[in-house]
Structure P
Amino acid sequence: MNTMTTSFFRTALILGLLSAIGPFAIDMYLPALPSIGKDLSAENNVVQMSLLAFFISFAIFQLIYGPLSDMWGRKAPLYMGIGLFALASVGCALSNDIETLIAFRFLQGIGGAAGMVIPRAIVRDMHTGVQAARLMSLLMLVFSISPILAPLTGSAVISFYGWRGVFWAVTIAAFIGLILLSTQLKETRPKAARVESSLGSAMAAYRLLLSDRNFLTLTFIGGLGISSFLVYLANSPFVLIDHYGLTPTQYSIAFSINAVSFFTVSQLTGWLGDRFGLVRVMRMALTAFSFTMAAMVVVMALGFNQLPVLATFLFIGYGFLGLVIPTTAVLALEDHGEIAGTASALMGTLHFVTAAVAMVIAGLFFDGTALPMAAGIGLCAVAAFILTQVTIARRRVAEAEAAAE
């Protein structure tokens, strides 16, 4: 393996680990949600607010870190965010009531947002096109370790140290991230590139991005795909543990299987992109993803709602989603290299705002069974498909009009 290839994989590993710190704080404590409710005398819907609080701050504060990374460089905001994440994690571990836990989870989300938005900007700093898709998919390979290992690790930690041990564990993970950031990652936003970046330029960049139909469409397609997974994430502990009767460890294994499907298929992004083009790969994968999830809802509504049925459809559907997420991200950032941090920030915020809305709506209909969760997942997938078809039709009309001129 030559030096360039080694550097490529090392960069993907570090960026993936930095990206995974925030989600690790979600996935690792999922098995603990029922026990947190019992220990802090809180209802399930109130305990879920600790998850929603994290998502809200995680989404909104990406808008801050993106422009900061364009103005200050990529590393300084990462130091600030991960440091805050570590301090908030300690606060979560020491919380004695649900209100305090929710408040520190909100602060934890503020810090974790840096690890989500800035690594995508670093990818765009370094590469474009299929090479960027390869690096993004490798980053996602490391990132996907979180939903595989985190619930299993969380179950083990909870069994020995209780749910508070989860937050001490993510504090340690944050400090490891800070060490890697300081010793292994180079600055990819040179001072010369920061000269034109300011608060005014950030506002202008956001206006440009919000008027870019191609950027917004690709962002919302990816956001709806992510929403389908986060609806599952928010409801699955109660469905799989309380409804289907799995133990926390069995739940962790079941949850991890979908992540294996997601990241395994995502590694085909570069090869398929070389052969068919990223746009075509995205469209084919999205079609298969939406039809799989729609079929799941229909089958379960007809009464075939056993756990193996649900698990099979999710495994197949989330495999296709593994192609949708990296391709939409790369294509959305392709034309915005000069404002990659800001563009990545807006993309991340819109992703998680979309997901938060989907989670709230799905929560309103949640009755402890699997069907409302499956319906929420299916609606997100179908909405992404419809948005894609409308966009394709609009583009064809535009191309026909341009040809006629």
Structure Q
Amino acid sequence: MGPNIPDPMVPVGQPPAALYNPVFDTFLCKIASRCNLDCSYCCMYHLADQSWLRRPRFMSETTVGDFARRLAEYAIQLQLPRATVLLHGGEPLLAGRQRLSAFVGRVRAEMSLAPSCRVEFAMQTNGTLLDRDWLRVLSDLDVTFGISLDGGRSANDRCRLDHAGASSYDRVREALDLVASTEEGRQQFRGLLAVIDLRNDPLETFEALRSLNPPRLDFLFPDATHDAQPFRPASGETSVAYGEWLVRIFDVWFENPGTTRMRLFENILDLVLGGQSQTEGVGEGRFNLLTIETDGEIEDVDIFKSAFHGAASLIVLGHATPNVSTHSFHEVSRTPTARDRQRLHSNAGLCDTCRRCPVGKICGGGIASHRFSAARGFDNPSVYCRDLYRLITHVGTRVGLSLQPLLTEGLVRLAGAYATGGSWK
């Protein structure tokens, strides 16, 4: 960061972070730091932070052991009821079956010392290396997985090509066909993850993905900041283009109950009806996830790498970079950096504009990294602010219209019961 950029962890004009410590229950482990695809929007390889260049390709046995001991220690210390370990990269399958099996085995062995904590293993993969042997391994290890795919062939191949510029689509479709045809695959598969591209027709994209019958489908906004704006059309109504893209899909999804589960839409519906979001991106967030890099360094989630070089870093007192070889997770949670990051993820860390917004508590400011600018750190609305507003207000309107007949009928029956002195039946 340059000398004129304010501390990005402390919003401009806001008081110091409240002194409370985050509790970590999700640990994203980079078992491989390279990828066999070269997706143009990747936050790890193509955006502001290029720290992957200095890191080893795979997590060593020593680092795996250090992580496993730290996790067991932390689970015992905080009496965690459950923890999720996410196998990630790069492309995690590049680590190979032996490394991946050894990783899971070592973690499970150490966690036997914390028997009251249930550990779940999950993985996000691009699917190009998935075969029958891998499905057997993942089933035997009880590792669930999601697959990344951005739509049909033309939609997917806009960005998701390999390093030679060749399509990845056929390899992913072959993997999905294999998943659908095997018990191990159906049992462990959790869904598809897609990044929104405005150049792709939303309904064609949705139908192409829904036709694959994933148990869940999730759309992500492309990683962007106020200094590195996302793509928007050159003409027409551009300020809410991502919101309109999602609204078109929501209407089809909402009008066809029982179709593929959609995490983003379900979370917004929960919030509109007074509930809570289950994942980051809408609603009040929390700093509950740590990333463990292949060299053992402990960082925040990868999407912060889109903000500036080092944005995901969790520097501790003494300007030391936390590492599983030298720092416990409990130590990291008690640092001012972690407390500031906890605040940034919560409603207390939102800018004045978001706190005054009528849908601010539903939106939650969106993804924290999408608020960044060099001038004001993270003290901004999301770069997708208007898109989120458009989507949330549309969902609220559709829900209200759907509930109106039920509410009207209920009020009529209640009034009749009151008038006759009877009961409401």
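Out of P, Q, which one gives -28500 for helix-only ellipticity at 222 nm (-39500 (n - 2.57) for each DSSP H run of 4 or more, over all residues; to 500) as computed from the coordinates? Derived from the structure labelled P.
For relative contact order in percent (Cα under 8 Å, 6 or more apart), which of P, Q scores largest? Mind dumping the intermediate values first?
Values: P: 26; Q: 22.
Going through P, Q one by one, relative contact order in percent (Cα under 8 Å, 6 or more apart) peaks for structure P.
When Rg/Rh (Cα atoms, Kirkwood Rh) is compared over structures P, Q, which one is greatest? Could the numbers behind the result be given before it?
Numbers: P: 0.96; Q: 0.99.
Ranking P, Q on Rg/Rh (Cα atoms, Kirkwood Rh), first place is Q.
When distance in nm of label points 7 Å out along Cα→Cβ at positions 230 and 246 is computed across structures P, Q, the figure 2.1 traces back to P.
Here distance in nm of label points 7 Å out along Cα→Cβ at positions 126 and 302 was derived from just one of the structures P, Q, and that gives 4.7; the source is P.
Read-outs: derived from the displayed coordinates by stated rules, not from any lab. This is a predicted model, so every value here is computed, not measured. Cβ atoms are built from the backbone, for glycine too; each structure is taken alone.
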